[in-house]
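The next part holds the structures, each set out as structure tokens.
What follows is calculated from the coordinates using simple rules that are stated; it is not laboratory data. Worth saying up front: this structure is predicted, and the values here are computed from it rather than measured. Cβ atoms are built from the backbone, for glycine too; each structure is taken alone.
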Structure I
Amino acid sequence: MKKALVVGIDDYDTCPLYGCVNDAEAVADILKQNGDEEKTINFDVLKHLNVENKGHLKHLIINCFSGDAEVALFYFSGHGYVDSTGGYIVTPDCSECDVGVSMQDLLNIVNNSKCKNKVVILDCCYSGYLGQINVNQQSSVIGDGVTLLTACRSDEPAMEFNGHGLFTSLLLEALSGGAADVTGYITPGGIYSYIDKSLGAWDQRPIFKTNISSFSPLRQVTPRVSKEVLRRLTDYFKTPDSKLLLDPSYEPTNSPVVEHKIIEPYAESKHVKIFSDLQKLASVGLVVPLDEEHMYFAAMNSKPCRLTSAGQHYWNLVKKERI
């Protein structure tokens, strides 16, 4: 079971926002279903827009991380605040000495949760304060199974852009498939990497903190290469370092029925099928031709191809029956 609490607040009396409700609507929609062909159910999403007070928001967070779900996720878009006493996610009932739910309270709730994987995603100013290590403590403040992903550092604002938070715009791109690995899984680590690479040195910097032994995917999309093709890596390459020698019989257009120059040996159906798989693997950076720029020329000029480092990684996963 996977559950997600998604909160967006625009309605602040003194300093209203204009993209946070849009953020929450979009994040809730994309988390509900996977992006695979079957549109399988993903998270059971509870969406709350313009939560009015601190007590209600804290109650929602406690409920989100209650139970023993496989994944419990909290997403917040709104104001953030840091002062000498700590960091806060701000609610509309804020006052001078009580601005909202403290990030330390949020982390305590998450750390004490019995859910197997706990994920917090904050798109608010100064959100990098969440999980900041206290130098007076000897141990990490982040509990087992906890992942924190924030829009910016503890001393930075979070920007809005075209009706969404800049961070959330990139988060949505990542969840739509931009951060998917070859098998179609989208993990928090992949999301952070996608967002981090999309922002320049002068932009706000996302923060990623985690204390886990393995990533649990937050969404799945149709893989760029099917698992059936990946599993044939060990058929085509007997070892991770071996090379597969190609020749013109692998190229499907090298056939007498095609009106252009052809080279013996002519296309063979068995080799054409293998070459189709190899080209798919090459398109995602798992296979590269040697001494030629493209797989087509490697085949036509009887040159070999080999696995990249990433290809060797997936070869080992197939060999260990993990794919």
Structure II
Amino acid sequence: MRKILVCAIATILVWGTGMVAPAGAAAPSQHLKFGITRPQVRAISDVTYAQYFAWPKTFLKMDILQPQLQQKMPAVVFVTGGGFVASPKENYLQQRVHLAEAGYFVASVEYRVIPNGIFPDPVVDVKAAIRYLRAHADEFNIDPERIAVMGESAGGYLAAMVGTTNGDRDFDKGDNLDQSSDVQAAIDIYGLSDLSKVAADFPKEEQKRHESPAALQALFINGTSFSAKGGGSVQDHPENVKAANPVTYISPKTPPFLLMHGDHDQVVSPSQTELLYNALQKRGIPATRYVVEGAGHSDQYWVQPEVEQVILGFLNTNLKNKK
């Protein structure tokens, strides 16, 4: 009996030291206690925001990330790049999720592309998406007075065009024309500005290639030789280059801008965002530009926390903290 009691006591002591209990013995449950720091996010895909019934019939859609919050939230209209030949709204997911988890309603929009969509069609489309959100602000629980536009590459260019044309109704066409397409902030990530200088920072051979009528920026503003615009290189039609340059439209109504570019970009010359930044500064528009060291075009640098925090800080200053 004494031997059994000693064994039992020894077993209790072993358990009390945190050593592994014998097989079949239940370990105590562990508790987690923490506060709520981010909302649940609901994804809504393929919401049609614009329709075009002329050939080819087109239905433009947006993918939505909607934080589940009680209060009205600011919104970000996100515009992905694609060289003006594609508008993959599914891209840049990590960046969009980060913004949604921070309390921003995020709508990633598709737009018309070459050959059926040339300037100013994509600008018209993004503005239509903004008007659509304002028209449905109550349904989406967004604050119509706090909307930003954000884009990368060709999408950064379109974001810049939308931002600089605040107050200009020439690009407002389609539905919900009783709503404004103005934005309260604009973010341009390695976007284009002067389409005649896209390759300005690159070797002469690359610059020559961009002078072709088949260059994407030429097709974007001049169309093909069989189109109504007649085609041609960007050098052939300086008036079209000027009309498609966001610098042309800067006014006192232009909102604050954040511009970012990688110093290793081999697709869009880093000087493209610098041209726009300098023009904004000259006109007295609040603007900040970051050069990301080591970053190329649409590479892994752009989903790193350091970039995300710069973007979030800009949005918080210009949207979230202005109710």
> Upon calculation of distance in nm of label points 7 Å out along Cα→Cβ at positions 221 and 253 from the atomic coordinates, which of the structures I, II produces 2.3?
Replying inline: II
>> Given 4.3 as the derived value for distance in nm of label points 7 Å out along Cα→Cβ at positions 173 and 261, which of the supplied structures I, II does it correspond to?
In response: I
> Once FRET efficiency 1/(1 + (r/R0)^6) of positions 45 and 245 (r between Cβ atoms, R0 = 35 Å, to 0.05) is calculated for every structure in I, II, which label goes with the largest value?
Replying inline: II
> Rg/Rh (Cα atoms, Kirkwood Rh), for residues 229-268 alone computed as 1.09: which structure among I, II?
Replying inline: II
> Who wins on mean count of other Cβ atoms within 10 Å over residues 29-36 among I, II, i.e. which is largest?
Replying inline: I
